[in-house]
Structure I
């Protein structure tokens, strides 16, 4: 049980990825009408979800991946080693 009263819960991860049992649990706690899928909210208010939607050119992906590899403070604390190839895949998927 939650220690404080919660009126609404936002699912920041797409509903398809979250285990159905967790969504059911949240629905029981606050009611299905109060479990908000943030992905749907982003679409409603037209928040850009892709790099291409904010006019990042596709040829910038390599430069962005290179720059990401220089943020060693974050990379060393990541539980999984991130390679240049990984960074490039992440940016490509976000394009």
Structure II
């Protein structure tokens, strides 16, 4: 947070512009955290598929879909991107269940 305050001191002169820099910095940080958490969840789902643990796959799938929906709701990713990714992981889940 102090990083953004230093940045504010260097760039804008107008008070509202200074606020925008701070607010945009906070939003960027939040978006970065949500995306990172989403990627981690998707990697855990992929790992569960490789391990072929049925109960773990199902819970990882539900969590991945939940995180995708949350990211789309917060507009961190586009809703169509979330839908496409959910479709991809559902297809991979179906293939894993057919092989088992």
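A few remarks follow.
- At a computed 8.6 (mean projected area of the Cα convex hull in nm²), which of I, II: I
- Source structure (of I, II) for helix-only ellipticity at 222 nm (-39500 (n - 2.57) for each DSSP H run of 4 or more, over all residues; to 500), computed value -30500: II
- Across the set I, II, distance in nm of label points 7 Å out along Cα→Cβ at positions 13 and 61 reaches its highest value in structure II.
No lab work stands behind these numbers, since they all come straight from the coordinates. Being a predicted model, the structure only gives us computed values, none of them experimental. Cβ atoms are built from the backbone, for glycine too; each structure is taken alone.
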